[in-house]
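Following are the structures in question.
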Structure I
Amino acid sequence: MKIYVSLVFWLLSCCGYAVASSVGFDQTILYGESDRPLKVSVWYPSKDVFPTEKVAENLAFFGTKVVRIGTPLSGQYPLVVISHGYRGNWRNQNWLATKLAHDGYVVAALDHPGTTSFDHSPMAAAKWWKRPKDISRLLDWLLDDSNLTPYIDPTNITAIGHSLGGWTVMNLAGSEVDNEQLSADCLPTPNSRVCSLTAELGMLNDKPLGVSSLRDERIRRVVSLDLGLARSFSKQSLQTLTVPTLILAAGVDIGDLPQAQESGFLAKYIAKNKRRYIVYPDAAHFSFMQVCKPGAIEILEEEVPGDGIICKDGGQRSRAALHQDMLQKILAFIRST
């Protein structure tokens, strides 16, 4: 019986699907570029089960239980890197990172300078090509210099991004920015949540000389969670995309981010055999973020009027139920590609 159990555990571990008894968590700062330090958070299967603590918990949002600086569980695991949305941060997809680590993945997220909750620097934000480069820097560290390097399968890497993070990972998949197309498309159908950001993000400027394609060949597949700025990608680059892409979209229009013009744009031009496109009719744009506590809408509105929308979904399912469905779709996609 012991031999059988050990064999089953080995089979699960080698395929990256082992369910860890707990999740280890650590944070660091990468200083590779003096003007762009990256704050990094990592989740991973942990051998230690205590002491546990809550991370990403505050008055408005539920956090998750982890073991800070836990001992990594023996094995080699698939890697997932996560990119947050405009003025978001690593906490936004903490729910997803923790669940993936429970299922046998090493997960890493970072705060993109200039477009995080903690750093609104216009100078950093305007360097739009730096966002995907941040993820490539993160991969360099994870695969070569981190204490988790021995536990990562370098041949099995997924990039996931929400909102502007979805746009970020699409760059990493090989989508190419076409500034003229974005300007032309925003004229007849402008919206404040996307088109008005073009100047702030430097989207009307070309990459500087010396910056080649933002494609990172190490990434095997990408997952876009209700992305924005999709119309900045040239149609030709989407049509020739070879990286498997999962597109999850929010069906509830919050007023100025219609998924048909964003996620639907990707689905229209990426070859059907290279993408999967799922629209959640009862999810809104912020449904892909952490679960809100009772009374969170009032707390957020008091802090910044209008921010209560972050905790509003479609009403048919709870955000926790939506997350469970999203997780299963993401796991199925990773395992089948």
Structure II
Amino acid sequence: MHKALFRPVIALIALTVLAATAGCGTSASQASPVRFGGPKTGASLHHTPPGKHSLVQWPTRPISFTEESRVGGAGQNTPIGVTTLHGPKSGFTGKVWVWAPPEYYEKRNANKGFPVMEALPGSYGYPVNYWIGSDLKLEENLAQWSQKGTSLPFIVVMPVLNPNDKQYYDGSDIPGQPKIGTWLSKDVPDLVRQNFRTLKTRDAWAIMGSSSGGFAALKNVLQNPETFKVAIPNGPDIVPDSPLWNGHAKEERENNPEVLARRLIARGGPPVYLAFQDGSRENTVLPKVRKFIRQYGHGPVHTRLQIVPDGTHSAGTYVQGLGEGTMQWVSARMTGPTA
């Protein structure tokens, strides 16, 4: 069991204060409002409504986010916004952070929809999502890789993973518990569609996670292939193991990636792409990932394994892997900005 995502002590201390001090480069104005897809967004001022057959999904109900921080470097001082989402489909309420790449704001892309990556943390992933942190530089790296042509420019959405820091919910709808599966697969994507220029195709939706979040990413793409085409499971658990499943064996089976993969293969698709990442020193996790790939990596289930040399069960290892080939492989199988 690798529910915790181990990181250096200094980084762990930093995560405990992220809610108050998170930053990805330059300092942000306190409580400054930011909008990504509405009429006040510069890239939207001169847009032409998409035609009937356009893939562009224009924002439906844009809101103002609170600016949490800004992404410097290759991120070109772009904002990370945060809001509290009252999920209409799940009934769960939690925080969600969002970021758009520099290309999103360019006038030449004003009529284009962008691909989306939902990024889930490891451990409890509550009350913050550590992918907003300046130590990991996920957004800054994505911006840099996009400029180099080794990644698509992704909108990144970063929800909390669990409703508290006491228990794991396996990114699932466990009977009698908050519907975290519906929150991650329905409410959070809907929030993005309501606020950003996205695309009306599963080819533009990916979900990434680490450790417990890696399990949620793996399970969600197999369970909801109509929404997500790609998963990036980093050091993931392979089967559900929350104690909250006790007494709910049938429902637990319905959220087991092995069962879901067998069913997807049996019905012939739709095709999904699983870009596994592990550190070479993940001695417990790596054999389980290799076994899953051997058993289920065929037919509509396409797999790839990025092993990071001397890597550990850590977010830093997985960011390194993203830049060493994973994002290029993922991007080649997805749809980029489209008018």
Structure III
Amino acid sequence: MGKTNHHNATATTARQWHILSQLDRKRWIGTNHIKTQLDLMGFGMSIRTIQRDLNALAERFPIEKNNANPQGWRWREDAPMQSLPHMNLSQAVAFSMVKDNLTQLLPPAVLDELVPWFDLANRQLKESKVANTWLDRVRILSANQPLIPPHVDANAKEAVYEALFNNKQLIAHYKGRGRDEATEYTLNPLAIVQRGVVIYLVATRQDKQPTDVRQFALHRFEKATVSDNDAPLPTDFNLDEYINTGAMGFNFPLFDSLKTQENHKQNYPISNIHLIFEPKAGNSLLESQLSEDQHTWEDEDGLHVTATVNLTSQLVWWLRGFGKGLRQIEPNILALAVFENDL
């Protein structure tokens, strides 16, 4: 009998907690809406039971009801935010997808704060047949060949993220590509960039000029510690502008000849391109465009696509993936880059 009472008390607590989680601070939530959400979670309670729960909860929590019919409930305006255990099913799905796809880019300090929310989302989804089915049917896939991420030292990664998050200098033991031993550097972290499965710290070295911005792959840090010193940052650094210069390795040497005096800082030359595909080979571009000004048409030569794009190594490798399905390319310098092995 004792076990039965304990089970009933636990079920009541879980049900009432989910009722509280449905309430909002700024708008009234009707009991019919609460019942629908509880039904999705498998509780199947009557409106009368839900109203009885709400009246009991109002004695312990800062919630209030209106005189509407059907009745509406909400958190009182003076209710402290930390007392609101609120997460609906949509939010639970979103938190679950964040956990699965973005945790590599979140600093440990932020992750630690999100762990209770991840756990809360997990509990919500386990109790919801509908939302849990949704996650079983959704995946995010890379358009590139999947690779296994390189091993990253957990302590070094935590130090890198902490230094960036708190704007502190980083004392790093870094083993560059092709080096037998690690070298100690004092780094000024600027940004984190994930390219494919590799994560890079964008930083300046204290022993170099402040304008000498470099990338350091996280898996090459043997160890790292956070300094007490603040990191001096360049006042004009902009991450998007930095990436657009081709600094992350997307520039293609053959295109350097296209740079002009006006865009000498821009390593991605912009060009109008004209592609001719075998019939059906380029059909994906009819739905996912290369640019806003893309135009397509078909004739006896094949499927024509014109667009204005940045000439990058990414573009070259992507076009090479079409193989013989790509018949002709303009301008000629892009054709040379793509078809270099056939010329």
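Derivation of every value follows stated rules applied to the coordinates shown; laboratory data play no part. This structure is a prediction, so every number in the text was calculated from the model and none was measured. Cβ atoms are built from the backbone, for glycine too; each structure is taken alone.
Some notes on this structure:
- FRET efficiency 1/(1 + (r/R0)^6) of positions 97 and 209 (r between Cβ atoms, R0 = 41 Å, to 0.05) - structure with the largest value, from I, II, III: II
- Label whose coordinates, when relative contact order in percent (Cα under 8 Å, 6 or more apart) is calculated, return 15 (choices I, II, III): I
- Each of I, II, III could give helix-only ellipticity at 222 nm (-39500 (n - 2.57) for each DSSP H run of 4 or more, over all residues; to 500), but the derived value -10500 comes from III.
- Value 25, 14, 10, calculated as semi-axes √(5λ) of the Cα gyration tensor in Å, for residues 217-296 alone, assigned to which of I, II, III: I
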